[in-house]
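What follows draws every value from the coordinates through simple rules; no lab data is involved. All of these numbers come straight from a predicted model, not from anything done at the bench. Cβ atoms are built from the backbone, for glycine too; each structure is taken alone.
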Structure I
Amino acid sequence: MRRETTLGARLWSTLIWVLVAFFILNLLGMIASVVVNSFGTRWFTTWLPAGWTTRWYTLAWDEFQLPSILLVTLEVVGATVILSGVLGVPAAYAMARRDFPGKSLVLLLFLLPLMVPPITYGIPLATVLYQAHLAGTIWGVILANLVPTVPFVVLIMIPFVEQIDPRVEAAARVFGAGTVRLFLQVLVPLLTPGILAALLLVLVRTVAMFELTFLTAGPTSQTLVVALYYAVFAAGVRPGQSIDAMAVVYMATTLVWLLIALRFVNPTQIVTRAKR
């Protein structure tokens, strides 16, 4: 009986590893094909392109106006990260320290933008922003991205706030610290790991956010992910290699920020804190 159980466990473990390896190989194959094609001159029936060049990156840089797009992306991401922290951290403190009627309902409202696909609330949100004459501008894109990122910061920060002993705050107040001084000089230093984790994850999320940005962006407020979509589906004939070059720029940008985030953030630690 034990042998049969051990054999079944080994077969199941082997099957899982085969599926994981198959998924990873397919993922690496897709990424490699885009990267190789972005440097290839011609690539049809051979394993590798007939030649190599970097001119597709130069073409994408000029044709798709990548400098201005990268600048807009930086402005949108930077403003979203800062505003998410300014709004989300105090809200998380209030949710962690205060009990009030309807608190569970408020937490549910914070969860909704994270659980519901962005396209479902993105269309009415874009309609409101167009009526307010904000859609099509950078501020419209920023406001749209704040809808999921502020609740994201709140939900990440609540466990970090709950880990701080309330007696620390009481002691600070005894020594004359007001609310603002207490928050800036006592709580913020203690919450720095959580704030850094939340804001870095917001940064990565905003760089990759397509639906809300697509629905609210105009010609001068497109981020890199939206510009990549228009490069693929816009009318006209353009070399596929230049589009792949733009995709590589997008992947590299996202990967750099993701690696920076993982350098400071351990997702398993966040989950562990949330369970406590």
Structure II
Amino acid sequence: MSTDSATTPAPARDALQPLRYLWRVPLLLLHILLGILLAAFVMSWNRDRVMKNGREPFAHRLIRGWSTALMRIFGLRSVRFGQPLADPVLFVANHTSWIDIELLHSQRAACFVAKAEIAHWPLVGWLAASGGTIFHRRGSNHSLSAVMQTMVERLRGGRSVAVFPEGGTGHNGVLKVFHARILQAALDAGVPVQPVALRFARHGRRIVDAGFREDENFMQNFLRLLGGAPMDAEVHFLAPVPAGADGRRRMAELARERIGAALEDRAA
């Protein structure tokens, strides 16, 4: 599904960008230091805590607070629509940027499935592992089987898991096909599947290039967002996808349809 018509053209030159770096970079460094301390002294002792009677454990609230503050440093205001289901649940979301993980984490601390390369990134890999990330080696059926097993174990143990079923980041507002196999973990664990639409906007109009642009690498996107003008970062928790007789393929298609509809701009 393409939403090119919703694109908000970026200004040719942003005169305020250098000024934003002046205060955002020091704040970011302090926030990363705080994240290291939290991961070392809090998350390491509370790694296996789960939600009970709808109440989040302290470690999960810390993750949400840290992620919300990180996004504010980048000029992103987290806005929630709808309500997330209580743990455990499999969240399926669209994917355009690395910031998507922090955006969803600002609303619910879930175990993400991420590419295995992240595990080897300095500091980032350790922080991700501390938050319960499940690492997957793309293109490896053996790795996928192990990931699916870990997902089922986490879900049965009371943790929510979040996945990006497109299998990679999309560009230019295009929502790619959802891979249905990843939804089997929810069926095996007997937990609901809730679609989540992640949307960036200004004044209600979607900005499709907030995520990765074509041929843009991580550092380029990171620096562009860090110096960019403020935006709303919306998290739309949508109606759960029923587990019907049509199986996981229909579940994936329905999740994609609901996310695509939520991403569209509403008429004024």
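The figures follow:
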read-out: Distance in nm of label points 7 Å out along Cα→Cβ at positions 38 and 182 - structure with the largest value, from I, II; value: I
read-out: Which of I, II yields 2, 11, 22, 27, 22, 12, 3, 0 [P(r) over Cα pairs in 5 Å bins from 0, in percent, for residues 30-133 alone, calculated]; value: II
read-out: Label whose coordinates, when percent of Cα pairs over 31 Å apart is calculated, return 23 (choices I, II); value: II
read-out: If volume of the Cα convex hull per residue in Å³, for residues 150-229 alone is computed and equals 110, the structure in I, II; value: I
read-out: For -11500 (helix-only ellipticity at 222 nm (-39500 (n - 2.57) for each DSSP H run of 4 or more, over all residues; to 500), calculated) the corresponding structure among I, II; value: II
read-out: Identity of the structure behind 1.6 (criterion: distance in nm of label points 7 Å out along Cα→Cβ at positions 62 and 78, calculated), options I, II; value: II
